Structure P
Amino acid sequence: MKGLPLILLAPSEDKASGGVRGRLSETPAQRWVRERLVALAKAGSPEALKKAFAVKELALDKARSEALALAGPVPLLSALSRYTGVAFQALDASSLPPEAWSQVFILSNLRGLVRGDEPVPPYKLKPGAIPGLKVHWRKALRLPLEAMPEGDLWELLPGDSADLLKGWVRPRHTLEIFDDRGTAISHFSKKYRGLLARWILTHQQGDPRKVLKGHIPGCRWAGVSENDRGGMALRLVVEP
């Protein structure tokens, strides 16, 4: 029996604050990142911390405090409650059945592959903040990726996040987004990845042939082709 459709999303810079205080369980790979982020928060210069957290002066103290707090119990929210960026606003997970949250997976710079209903603390962390972080996750993600359940898998990721999956052979479907003149949309693509993820989870349909029959608000489908990941690439046009 074929499994339920699955969604892969990138994390967002915007995150909700608060949560229920607790101590995160962690793998050695997750500990490696957490300990280096705490060390950076303790000893890093203001310039290094601004780069690490991608924040300006006013938000620097908050981001540093969040990183230092990772040494002990921290406020925890489920990943789909924690991440609040454009894609997650479009997904609107709070209005989906709770069981659908387990079909979403997010590539967190702090925690690696995180399921939508798994706890995540508040944090700021850019991929380039810790030397070797990208290489670390590219290697450490192999086991959790292989452990993902069966089902049509939709890789709804920007290029920098998709790079972490190089060498992974599982077939997965992708989305290409264009304006009505045929120009690829990148800056505003997060919204449409979130809307597609919402449609797939609402209808529990991950087969590209079925997805092409669905309506994505403000868009129309313009074709499908094979991608280089062993799946299909759907072409979505944003209407003016």
Structure Q
Amino acid sequence: MDEFLKSNYGFITSLLEFIPAILGVILFGRYKNTTVKFIIYFLIYVFFIELIGGYPKFLRNIGYFYLIEGTLIERNHWWYTIFWWIGLSTIVAYVNYQIVGEKRLKKIIKYAYGLYLLQVVLYVIFNFKSIFSPESFISIASLWIVMLCIIIYFFETLNSDKIVLFFKSFYFYFNSIFFVWILVIMPLEFFQDYFIKEDWNYVLFKWKIHLTLNIFLYLSLAVALIFCSPENKLSIENEYC
């Protein structure tokens, strides 16, 4: 099992990401007038990020790994730090900014995301080389902005009429799924320094956790896309199953 995971982890992850991405394309007409369309764009974006992020293994397989060997991009930590974490933070902040109704809460999301971007820019300017290391401040900063936006959504839902039909909202599933995913991923980010070939036991342990979480994440999003549809009676921003 471990050898199979070593050889096929990237392929399995890409396959899992492909499922909701292609479903999003197929069902795009259903959601084209809602904020869900941006989540579909994100799912497609994630699929290509994963494909491109496998460049070290691809180059090694075709005999061109020497082109990046010994350089800052020899390992792909930087790729996921920049494109996955910043991308995730942006989509979660944007979606919740669009669907949250209370102006005070919208301002909190807006200014919190602005502060997050400022942190990222300053970090890149003053600690450029550190984004190429396994443990990066950007991923930790991304976790707090994602959690904040999700908590704000839940807070407004609990204090509004949305609570009556919350279980039928696509956005409820979107936020709930990522909330669970983040809760498990968060502790692992603090142990990224151990994610090295010399410690294959930890690498395989983390891969197994990630794989389990990705199965939950992408299949759950796929199911939500299939069984939810937009409700236009009150607002195009309310999706119901």
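A value of 18.2, 54 was computed for Rg and Dmax of the Cα atoms in Å; which of P, Q is the source structure?
Only structure P yields this read-out.
Name the one structure among P, Q that helix-only ellipticity at 222 nm (-39500 (n - 2.57) for each DSSP H run of 4 or more, over all residues; to 500) of -9500 was derived from.
P
Out of P, Q, which one gives 3.4 for distance in nm of label points 7 Å out along Cα→Cβ at positions 40 and 64 as computed from the coordinates?
Q
Taken together, the values in this text are just the output of simple stated rules run on the coordinates, not laboratory data. Everything quoted here is computed from the prediction, not taken from an experiment. Cβ atoms are built from the backbone, for glycine too; each structure is taken alone.
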